[in-house]
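Several structures are given next for inspection.
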Structure P
Amino acid sequence: MTGKTVTRADLCEAVYQRLGLSRAESADLVELVLSEISDCLEKGEPVKLSSFGTFSVRDKGERIGRNPKTGVEVPITSRRVLTFKPSNVLKARINGLTVADEEE
C-alpha cells in the first residue's frame, strides 16, 4: 500500500488522460458527477454504481455513550450517516480475483 489519497485533481487528470477532453472539461465532468452523487445522498436516495458499490444514508437514533477515559455517560444525538457497501466485483478486484461483471 502506498497510502496515497486520490483527490479531485487526480480524478480530473485521469479523465483528461483517458478521454482526451480538455483539462477544464475534465474538471467540469468530475465536478458534475460528484455533485450529482452528493445531491442524491443529501435527499436520502441511495446511489448504486454498477461494479463498484452502493452509497446510502442511514438514520441513527439517539443513544447513551460512555467517555472511555472518565467512564461518564454522555448522550449521543441522532444523526444521519453515510454507508458504503462494495459490490462483489470490487471486492474480487481488491483481492486480486476475477469475477464476471454481474451485479448482486
Structure Q
Amino acid sequence: MDMETLMAQASALQDKVAAAQSKLAASHVKGIADGGACIIDMTGKYDLVNITIRPDVLARGADAVAALVAAAYLDAKAKADEMIDTVMGAATAGIPLPE
C-alpha cells in the first residue's frame, strides 16, 4: 500500500470518526432506576443532561436517593456504552488496517 492511499484512508477514517462523535454528542439515553423513581438523561458522550427524581423518593432519605441516582447512572452508562460501540463500530467498519 502506497503512502498516498494510506493517507487518504486515514483522512476518511478521521472524517467518519468525527461524524460519529458528533452523532454521539447529539444522541441521548435514559437510565432508569426503581421503575422511574429516578431517571438520568445523558448524551452518548456521557454528558449529564438531566436528573429527575420523583418527590416521594426524597422521603426515603439521602442514602436511598444516592443509591437510586447511582443505579440510574449505571443504567444510562451501559446504554451509552452500547450506543458508542454501535456508532463507532459502524464508523470504522471496513477500514483496512496496515500490516
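Every number in this text was worked out from the coordinates using simple rules, so none of it is lab data. Given the structure is predicted, the values throughout are model-derived calculations rather than measurements. Cβ atoms are built from the backbone, for glycine too; each structure is taken alone.
With Cα extents along the principal axes in Å coming out at 57, 35, 31, pick the structure among P, Q it was computed from. Checking each candidate, the match is P. Assuming -12000 is helix-only ellipticity at 222 nm (-39500 (n - 2.57) for each DSSP H run of 4 or more, over all residues; to 500) as calculated from a single structure, say which of P, Q it is. Answer by label: P.
One of P, Q was used to compute mean count of other Cβ atoms within 10 Å over residues 11-18, and the answer was 12.4. Which one was it? It was calculated from structure Q. If relative contact order in percent (Cα under 8 Å, 6 or more apart) comes out at 18 when worked out from the coordinates, which of P, Q was used? The structure behind it is P. Hey, mean count of other Cβ atoms within 10 Å over residues 51-58 derived from one of P, Q reads 12.4; which structure? Source structure for this number: Q.
Using FRET efficiency 1/(1 + (r/R0)^6) of positions 3 and 67 (r between Cβ atoms, R0 = 41 Å, to 0.05) as the calculated read-out, with 0.85 as its value, let me know the right label among P, Q.
Going through each structure in turn, the value belongs to P.
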